[in-house]
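What follows is a set of structures for review.
Derivation of every value follows stated rules applied to the coordinates shown; laboratory data play no part. Quick caveat: nothing in here was measured; it's all calculated off a predicted structure.
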Structure 1
Amino acid sequence: MNTKILMTISAFLMGLCGILLQFIPQEVLRFFNVEPNGFLSLFVQMMGAMYLGFAMTNWMAKTVLVGGIYARPLAMGNLIHFTVGALALLKFAFSAPDLLIVWVAAVIYSSLAILFGIVVFTHPQRVKDAKVK
């Protein structure tokens, strides 16, 4: 599996979530019909900071060999994040089936959880530069 693409996609998605949560927390809360208050807005911004930090970690490690025993903490962190996130999103999506954005997020998180599961539990293949003559 090409982990560079996987790490880039996860970095992009987490970065996008981080930017939204960091810079427009009140609007995000209102989108979900939650009245923003001081503490809740702060909590959403702190979640945005975590997403941005995780996105930067994935972006900086996108060229590292990931899988099996290589970069295992990074792969496990992503696997746990996306698996637990997918379970939470699916649980919420089934309780509020009319929220399409939650279903989309659940599908994305589930897909990334499966892909990072493959990365964690398989041996990585180094891509060699093959020149066609």
Structure 2
Amino acid sequence: MHRVITGHVGDGRRRLDYTAVATEGGLTVTLTGGDRAHVGAVAVAQPRPSLKDPRRTSASTSVITVVGHQDDEVARPLAHLLAANTGQPAAVSIGIHWDDCTADDIEASRAMVMEAGRAVLSALKS
């Protein structure tokens, strides 16, 4: 059995849509937005004891980035957040593209991606 969570963060030009599928063996999340939905990077995180404090859960994360994309900058921390907080493997696929992207857009995307991750975690708890 699995659970599907959908939602969005932001609005207008800066809207990001996400779909998360939670299974007994892990979590997959697709997050896209901007002017063109695509696959820009995929990150997979495996939970593990923290190296600094083995009583805490952290994660090891691997990323594959499509050439010419920078989505790995947000895929890695999102996968890490999800795996460390659920104790399950997390696979994240992200594709955000804005024509004429600004530094402000990039900073906004970082914050919105983590907001989406917190929304998924909150939905999993309810």
Structure 3
Amino acid sequence: MKAYFGRRYNLSASHRLHVDALSAEENRAAYGKCNNPHGHGHNYVVEVLVGGELEAGTGMVVNLVDLDAVVNARVVGRFDHANLNLDPAFAVQVPTTENFCRAIFGLLKDALPRGELEHVRVEETENNFFEC
């Protein structure tokens, strides 16, 4: 039987939602206050859910210490207190939280120490969350 283990991580990052090919008016219409020329920041909550068979010896889907090491190295260490617009992951795409969530999923998908990445959920605010 498949079981699941979820873990939450916190990080703070800034971004500006802007597309150079759009006019200032079009950017404001598309992104509103998120198009602020100086950017803005969020205190993100990133949830990672891992699924798989329980390891017979430990009874765990994944060891949380090992999972923390991967998530901290690949996600928290890279994005915490960073400007997402300056990260190579967003060189050719707008750092919307949808794209941020997708980037995190891609960074973790094949890097887990055990189990399968089921989903990544990113809370941007208490009202907005995104899932891959």
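Of structures 1, 2, 3, which gives -0.63, -0.79, -1.16 when log10 I(q)/I(0) by the Debye sum over Cα atoms at q = 0.20, 0.23, 0.35 Å⁻¹, for residues 46-85 alone is computed from the coordinates? Structure 1 accounts for this read-out. In this comparison of 1, 2, 3, the computed figure -25000 for helix-only ellipticity at 222 nm (-39500 (n - 2.57) for each DSSP H run of 4 or more, over all residues; to 500) is attributed to 1.
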